[in-house]
Structure P
């Protein structure tokens, strides 16, 4: 799609129910298509370019629907490491950017394509200053999906964008909790059993925690180790370094140790008043012997309170899975995510389940491969698991 192509959105007099989907002609046509969204202001939709990055990030940070994954730096990191094509859309009132829909074209191993908002992220979908701009962005993305004959358009929305014609999924839940004003209150509101386990871990094992971007390689090693143990490919080393390079102080890497031995490493993201606890890698016995994940969740919440952050996001989990239950046991309440899809060439929703019994033999084989093989294969396979 050409970055100079625009779609002007204006409601004709007497046509209160007309919408973008009713206007013939594909997004990207030579002549701008008149569509109807706002009765008061014309809204134009066009592809965003790198020249829009600063304005884009300002809109994302001001929007309640904006997330770390909406930022231009996330898109740049995905493009540089996985080579997916940026297709992000912007909604403009005159020359002012008022809405963003981060979007990338992702290829499958069969060379089919899907439009995803946002690859390797938990959240996506429109982030806009007005409902009209949000609607226009989603409808424009639907038209782009049809024009490009993709398999599907995938919008990883936190809340339902309210656009007809999209298919919903209740496969995943998020775990976001408001933080107290005092670090001590992190402990008092934890379930009694979880609190006792963390106190025992600290008293018996003397765990410590350190932060710094230089721990990215520790995270890579431990995350690869964790994923291999589960029989799954891991993210490439370049990915963590790209996130640090593109998103700077918004990325925090921690390492937990027993004496000098690294037990676990995490990568978290700060966006506004919230911290996303996102990647974690652990040694094989780190949780069984040291309960290190509980320790890290507690210490990072304390850190957030001291930094003045107000919310803690423990990440996405598949409903009913082991991680889902673990997070509930930590006192976090699940909230089903409003992922929405437009099926174009595809006939069913994505339903990848790493615990599927049909893939058990593959997982067992993966776990037996030498490290050099799983690292090399992971670097290739993760492009197709956005």
Structure Q
């Protein structure tokens, strides 16, 4: 374990702490009045009007991914963005797009992908057909972001996201990835420089209000991309997941403790730089657990509600202006996005100061809440005033 415990007491340096943060150009609205939340899920053509009403009312920042669409995901995302903005034009909607490999549902974008724009040795993995059990090989084409043709192509998609699809920017998933096991250290250095150039081009093409967020930001991983982007997602903050039959959280090991600590510090640092930070938290289960997903939705929502305090408190410990909390058990529309929690309606108020740390324990005071977190025991308390 890293020499973290040697530091018995330290402070997290957070940004300005006014009730409402002054938004940079194109940034979504932010306020300390309530817990700032974020929505991210796959576009579903079956979304109901009342669900769009819900999104427009509760969120200032939303990302739509491809969802269950098998082709032309771009059109679906554009439809979703239009429906939200029809109800609330101030909501910022991001166009989910891969920053590392070709995704099949984006057929319109992939049509113009340069033939020599991928890494020479694409990775190969085996996929199992759920019906037949047969395994097939899938070739994954990683973007060669060192090549100008790939940079121009990707930046052009960002431009379309804003100017044709009606979004406010791009959520670039896996932006810092490029199949590291496939390239030499020399190639990796060139690739990192290419990512920065690609981001700059995307900003130029989208215009001054176009947002570019990436995933993931974990500790020092991909922190070098922050200067070229508007922010990032802290993905999978707590990677120690529950098992289906657990009623108590699994104790974190040394690695997961370090990851959580680094995530908190990375979030605080990025917020201080004026970046948008999305804190993706889980209730300890996820949609890949097929057995658990057979349970009624109401039961899953109840379980998520019971487990909210630890991830929410961890978010509040490090949150700065333009930090947003996301809490779902998957990426589908039915995985918690449309579930609401009483804590989200409680008055929060601005933080009274920086978080204080003692080993793996953190405390922080807000105008209307006192927050305590112990990462080692995965316990927390939020005392609402």
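A short reminder: the numbers here are calculations on the coordinates, not readings from a lab. Keep in mind it's a predicted model, so treat the numbers as computed, not measured. Cβ atoms are built from the backbone, for glycine too; each structure is taken alone.
With Cα Rg over 2.2 N^0.38 Å, for residues 225-304 alone derived from the coordinates and found to be 1.14, which of P, Q does the value describe?
P
Of the structures labelled P, Q, which one yields 18.7, 52 when Rg and Dmax of the Cα atoms in Å, for residues 137-320 alone is computed from its coordinates?
Q
Out of P, Q, which one gives 16.2 for mean count of other Cβ atoms within 10 Å over residues 257-264 as computed from the coordinates?
So the calculation was done on P.
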